[in-house]
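Input: structures, listed below.
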Structure I
Amino acid sequence: MRLQGKISEWDDARGFGFVSPNGGGERCFVHIRAFAARDRRPATGDVVTYDVQPDAQGRRTAVAVRFAVVRGNVRRPPMPSDTAARKTGWRAPIAGVFLAAVGVLVALGRVPPWVMAVYLGMSALTLAWYAVDKSAARNGRRRTPESTLQSLALLCGWPGALVAQQVLRHKNRKVAFQQVFWIAVVINVLALGWFVRLGGRLPDL
C-alpha cells in the first residue's frame, strides 16, 4: 500500500534521510536515488508519497518516492542534460589549459619536470577521492570529509578536482564548498607563480 508522509530528517550533503508516515508509525530510510523526480533536492518537511520495502540490511526503506506538495506551488522543469553539461562544461577545459601551461614551463626550463608529475599525480588522486565520495553519497556509506577534498585541491590536485566536478557532477553546486575550493586554487596558482619567479628552485632553509 502506498503511504504518505513527511521527510523528518534529511542530510543533503550525504544524500539521504528519513521519512515518517502521516498518522504515526515507524519511519523509513530514504535515499536521494529513490526520488522519481530530480527537478529539486529534498528537504526536511517535504510531504511525499512512497512505497516501503526492505533493503539489503533489512531496513525499512522508502522507494518510488514522489513529492506530494510542490514547494511554493511552482515546479521547475527538469534541467536537460545538455543544459546541465553546459553549466559545468568549462571546468575540465580550465584544468587542461593549466596543465598545458605547466608543460610549457617545463619545456622552457622554467620549472623542473617533477612539478608536472606532482600536478598529474595529485590530480589523479583527487579525481579518485571524488569518485569514492560520490559512490559513498549514493550508497549511504561514510563520506570523505570536505576538508580532505579541499586539502587535495590545495596540494596541486585541483585540476583533477575540476575534472571530477564536471564528469561526476559532484560538489559542483554546493556554494560554500566552491568558495573554499576556488580560494585553494588561487593559493596554489600563486604559489606556483612564486616558485617560477625563484627560477624553479626551492628556497634554502
Structure II
Amino acid sequence: MAIFSPGFQGRRRPANGLLPPGQYATEGFPVLSAGPTPRVSPDIWELVISTESGEQHRWTWSELQALPKATPTVDIHCVTKWSKFGTSWEGVSLDTLLDGVETAAAYVLAHSYGGYTTNLPLADLRGGKAWIVYAYDGRPLTAEHGGPARLLVPHLYFWKSAKWVRRLELLETERKGFWERAGYHDYGDPWREQRYDGD
C-alpha cells in the first residue's frame, strides 16, 4: 500500500504572470512521495538509457560527474498546486546524455529506484529542457528530494521529474507511468492545467 506524505500549506503570493493557473507560490520546498524514500548510495547508483532496439548506454556515479556540468535555475510547479520560483540545480543535460544515442523512439518511460515510473515525450527531454540533477542550491541532492540524482523537467508538473532516477527507457509507443495509470494527465503542462486525464 502506498504511503503518502502529509499535506502542507505554503505562503500565498498574488498572481504575477509567473504562476500557472491554479498555483500558489511557496518559499519552502515541500516533500511529496508515493511510498517510502529509497536510500541509494552513489557507490551503487547507475543511470541506464535503453533504446527500443535493446541497446544500453550506462553511466556510473563517477562517470556522470565527469560529464560537462549544467547549472539550470528554473521555476517548478507541483500538481498539488504549489510553485517555487528560481530553484538552482547542478547536473547534466539530457542533450549531453542522448548525444550519440541512435533511436527512432518518440517516448520515454523514466524508471526510479523504488519502482516509480513516469512517461514523457522524448522531445521534452531535448533542446535544453531537461537534466539529470544531483545538487540543489549548492548542496548534494538529499534522498527526500530525489538524491542521489533525479530527472528535472521543469516545464511540466513536477511528478514528471522522477526522483531517484535509474533508467530512461526509449519507446516507440507511449506507456503510462505510475501516476498516469492512476488517472493523472499523460503530458502534465501546468500552463494548461493538465492535472488529470481529460484536462
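Where a number appears in this text, it was derived from the coordinates with a stated rule and is not lab data. The structure presented is a predicted model; accordingly, all values stated were derived computationally and were not measured. Cβ atoms are built from the backbone, for glycine too; each structure is taken alone.
Table for the structure above
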{"item": "Of the structures I, II, the one that -1500 was derived from, the read-out being helix-only ellipticity at 222 nm (-39500 (n - 2.57) for each DSSP H run of 4 or more, over all residues; to 500)", "result": "II"}
{"item": "Value 8, 28, 26, 19, 11, 7, 2, 0, calculated as P(r) over Cα pairs in 10 Å bins from 0, in percent, assigned to which of I, II", "result": "I"}
{"item": "Of the structures I, II, the one that 1.00 was derived from, the read-out being FRET efficiency 1/(1 + (r/R0)^6) of positions 18 and 66 (r between Cβ atoms, R0 = 41 Å, to 0.05)", "result": "I"}
{"item": "With distance in nm of label points 7 Å out along Cα→Cβ at positions 154 and 186 derived as 1.5, matching label from I, II", "result": "I"}
{"item": "Winner on relative contact order in percent (Cα under 8 Å, 6 or more apart) once structures I, II are ranked, highest first", "result": "II"}
{"item": "Mean count of other Cβ atoms within 10 Å over residues 98-105 - structure with the largest value, from I, II", "result": "I"}
